[in-house]
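Take a look at these structures.
All of the numbers you see were taken from the coordinates with simple rules; none came from a lab. Here the structure is a predicted model, which means the values were calculated and not measured. Cβ atoms are built from the backbone, for glycine too; each structure is taken alone.
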Structure P
Amino acid sequence: MDTLWGFVRAAWTHDAELVHATRNEVWSKPELVTGSFELRRITTREASYGDKRRFDFFEFYWAHRMQGHTLGGLLRWTLKLFLRAPSQVPKGLFLAWGIGVGLLVAAAVLAILAWQGDLMASLGIPRWIVISAPLLLAAGSFILHAIILPQAGDAARYLSPEPNNVAIRQQIREDGVSLIEKLTASGEYDRIVVAGHSLGSVIAHDLLNFAWNRLDRSKMSAIHAADSAAIALSALEAAARDLVDASPADRPARRTAYRNAQRLYHKTLAKGEAPLWIVSDLVTIGSPLSKAALLIGHDAEDLEARVARREIPSSPPVLEGKKGNRRFSYPPANKVRRPHHGAVFGPTVWTNLYHPHHLIWFGDIVSGPLRQLFGPAVLDVRLPIGKPPGFRHLDYWKNPDAEPVHPTIAALRRALNLRARDTDEALWGEAAGKDEIVADTEMQGD
């Protein structure tokens, strides 16, 4: 719960655009949606603007599912990542990849020295090296078990579809999809914003995909039989075609137009007493999806193929059909059209916050831009490394009460869009028209 409380302080408590400084209370209430007695729902006072809505913050907790990490599983996952041709290593990761390969080779050499010490000594290898090998190997084993396995074990299990991981992956996804469905069916909310940090962003991306796949197709057809949804969908598909076909110079404006059309389309799915889909935004924070060619696909070509097959959703969704009238909906025009199963980023806007990195440690090597992998409608927001430079993977909602507002906190608040602004221009100002938003120069003191 400490993570959730820190997030709430950054997203709500200290945001002067949402609340008055003297009326920024939040309350911890029972979490009745999932039935977990370990979790709480954090609910806010009414906002100080517009319709004075309030917000509930939930934590989708999945760590309890990740039990029983094994060193063997971690090593198999590590070998899969590093034992590959240099041409398959994403740009910007060569240094980390080279160091990783070097450490694997060093570990193998130490293992041989420890196992065949007498033979190595007879070959003239200095005795101090032979004696040191088992000690270094033991120290490395301790570090693996005590530090690396607890930290990297979750990623190794979730990102490795091995037989002993399938049940865990399935349960996490089932829990998350169920949470989205219950929140939607509760009738209490008109909008859900899903924010995921680190591995949580990968899980969030999966959850939205699977939740979209489980929507009632007959209900979806009925909604799209209405003129408002059909018109909004048609306009969104036209904006998607314009974006995909745009020149680099025109792409930022086309991206903005598409994202604005997404918000209009979302409203047609979220209205009524029994809305179909109320997830308006995905915000990925410090996301390893930037390394999806390594972590999810076998390489960049494999990842691209899986996106094209609609196994992995992109923004905008994959367009199909003849060149002049490509769509992400079906069936033919003489029937009610509805989005295909890979079109979750039709109504859901995707914003990605990341720190660049230098020399592995400075910034956030885990994160990175996503639009080259997941589509040109993903808005990448580059955050400052700051001074003194350091590792920033855990700093995305740090110091929310600083004055002036830190650019990272300002960017997080805009990405969450709790004020439900209808356009990217209203959210990001002139920066919306740029290829990539740079938070340190465009949000200082916002």
Structure Q
Amino acid sequence: MTEPQRQNLLIVHWHDLGRYLGVYGHSDVTSPHLDRLAAEGVLFTRAHATAPLCSPSRGSLFTGRYPQSNGLVGLAHHGWEYRAGIRTLPHFLAESGWHTALFGMQHETSQPANLGYAEYDVSNSFCEYVVEQVNAWLTAPPRQPFLLTAGFFETHRPYPRERYEPADSGSVEPPDYLPDTAEVRDDLAEFYGSIAIADAKVGELLATLAATGLDESTWVVFMTDHGPALPRAKSTLYDAGTGIAVIVRPPRGARIAPRRYDELFSGVDLLPTLLDLLGVEIPDEVEGLSHASNLTATPTETAEVRSEVYTTKTYHDSFDPIRAIRTKEYSYIENYAARPLLDLPWDIADSPSGRALGDTVLSPRPGRELYDLVADPTESNNLLGADVTDKAEAIANDLALLLNDWREKTLDVIPSEFAGTRISERYTETYLHIHGRPATSRSAIAADRGITDTRQ
């Protein structure tokens, strides 16, 4: 084990952003502060969540384990929790002498005390409140190195205009998977408005870090949980659903050159990478792989850490079991239950973009999907369709073997249609009944999500 570097770690995470930042090619998005952070650090271009929904994705980011391994296979506000004994990044760093603190959003549990932070305030996760608390905390930090996590509710739906001034809908560029209508443009403009507000608050936070001199000794990590709350993005295993923004800026004193990082990176890789960067031994239970040596080496010395990433979905607002494997060249998806083409979560189905698709989302979903990511990066042409070729079948079979091997190694069990549906309904109904919450409990205020223990 290497000697701990005693450097600080600041993690800023948002909801439902995908890669919707200017630095990722979205010139219609206003995100100057995060664009600058990327210019000063490492921009991950092939980072993928392990799951396209909040809690399972975050669970992997903070445990280094897949949802089926840590137990968080559904939403925390539907009653899902980590398995007993699961340790998180705060646990590991606290054991090595770091002080740990959380302000704002966490979506892993209804019991924040179980996450391992020495102190936390999860009462309000709107970006203004979070940054106010974080900035105050940074002016009087602890003597020992720290892990400070700042969780924003943004950019989750809804986007009320009294909070977020929409962008100019005329300048918005709808993605290929959405119709270019006035309603969709207005919806995206509201999404972009929330990005601009949250980005400005990140700028304030980074300014405080610089003013206190802590930027000299602090790793800054920005990330989101999964793709944007749009049809064929969030809650799917397409690139738009699992592709995530990840930016890592080294301490100023480290003198590490900025770069684009084009290697495949899974959500389970974040924890081991951060522990490795801080000189903390990676526990045996961690399933992810460290990319630390690539981030600290010269850009020309990058080595391949992994050749594929695995993604999963079991429970969202319904039982919808899907698994996928993604390489740099291909994406292969297995759908295990008869479902419509898109099984939209409640907030997306009720959005202007969701309504704009109408009945097109109701056509039957294929059992298997294969996409050539070089020729078809938007994953619109399923190579396993009616005119499937022998080459496509051979590629799919090879990827299916790898996917099955991963499922066996991670003890991935998919319930039957009957059992999975009953489990999904029971978890959701029981949790909402206990806490007296409506079925659409998506809120920045912790009490609205049934969390009563909000500060420590």
Structure R
Amino acid sequence: MTLGEQVTEVMAAHGVGTKASRRERALQLLTEVGLPDPELMYHQYPFRLSGGQRQRVMIAMALALEPTVLIADEPTTALDVTTQAQILKLIRDIQRRKDMSVMFITHDFGVVAEIADSVVVMEKGRIVEQGSADQVLKSPRHPYTQRLSAAVPRLTGEDRKLDAPASDETILTVHGLCKTYRSGSALFGSQRVVPAVKDASFTLSAGRTLGIVGESGSGKSSLGRLLIKLQDSDSGQILFEGKDIVKLSESEFRPLRPRIQMIFQDPFASLNPRSTIGQILTVGPVAHGMPYAQAREEARALLSHVGLDAGAFGRYPHEFSGGQRQRIGIARALMFKPKLLIADEAVSALDVSIQAQILKLLDQIQRETGVSMIFITHDLRVASQICDEIAVMQKGRVVERGPPSQIFLKPQSNYTRELVAAIPGESRRDS
């Protein structure tokens, strides 16, 4: 269905207006939620829109029947900070203009600080605390609220404390890396060219973490896929332990693949639902020559190390929570004893308390094993907690790079300053 059909369907299902009046109302709503060229948008399909644009359409659908109460269930969770700020502003503006009540459901205390007048905190189905936003955020009374507040990543601007001096060894050097996507048909002249990564260059020292931050569409995840050769680069170099993996064929890269592992954003989608956790953890190492008995013992040991009980080995992915599945994803990556971990939005779908646990686990693993890490995220607060250095990407380019203290307190790029300014709730929580 087109966007217009989806908005008008809401009105048609409730017998509101004629076909012509519903179309007119849909165009008005698409304009109201800030979408460019409403007439064009009316005939577009959802897959052609960005995440923020799709969320605006959902808001238009919710407003179609002129409600007095709007229930927004995690509407900004998967959005980058600038898009998140735009959606929060849109909801606030609509609320004031229409004198409408909003129930905003979220696990992000930063968003709560940005939009809420009053707050209700729930634990295991019960309301454990409620009050004004200022009272709950600044002086929480219930232990659960206090734990939630303490778990929220804060933008301290302090550099990460290291157990040892930075290594002189450079494990990864990226130089002039480029990747362009093409869609459509070149035969009929309708091919669309999208530069995803443009002349990206950086280095990573052994045992350290480099954060890659930026908006959706900035090229962060594309860069991650290039580094692990899930996609081929158009040009440039990726020197891993001195070898340019860009030039390697799949068969030549295969012996190196276990040494570079990825932790994915959606652990459920990346775990085979028909396999037990034991099978998921052992299949890769066995395929690379490890005896099954050894793989089984290492898998059991790693499950314990990431905080799961021995029974997890024989269970299936659907039997675990999101945080537990992410622990399984981490254990799977560690089965190969990698030298480089690439974490692609590894905590973005988790609530703040589980997020804090996973960040602590990753930090602990790095300090114990010396593994290097590329940490890809749209959440600058999270990046400031775990990264030794941060690279900011905009439209496929690395526009700024430095330690957290520079990036967050003395940003050089206008784009970086915009990202920092868009972080929700920092001033209200800390004032």
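Assign the value 23.5, 71, calculated as Rg and Dmax of the Cα atoms in Å, to the correct structure from P, Q, R. Display every interim value, and only then the final one.
Details: P: 24.0, 85; Q: 20.8, 65; R: 23.5, 71.
Comparing all candidates, it corresponds to R.
Using the calculated result 13.9 for mean count of other Cβ atoms within 10 Å over residues 9-16, pick out the matching structure from P, Q, R. Structure of origin is R. Comparing relative contact order in percent (Cα under 8 Å, 6 or more apart) across structures P, Q, R, the highest value is found for Q. When distance in nm of label points 7 Å out along Cα→Cβ at positions 177 and 217 is calculated for each of structures P, Q, R, structure Q gives the greatest result.
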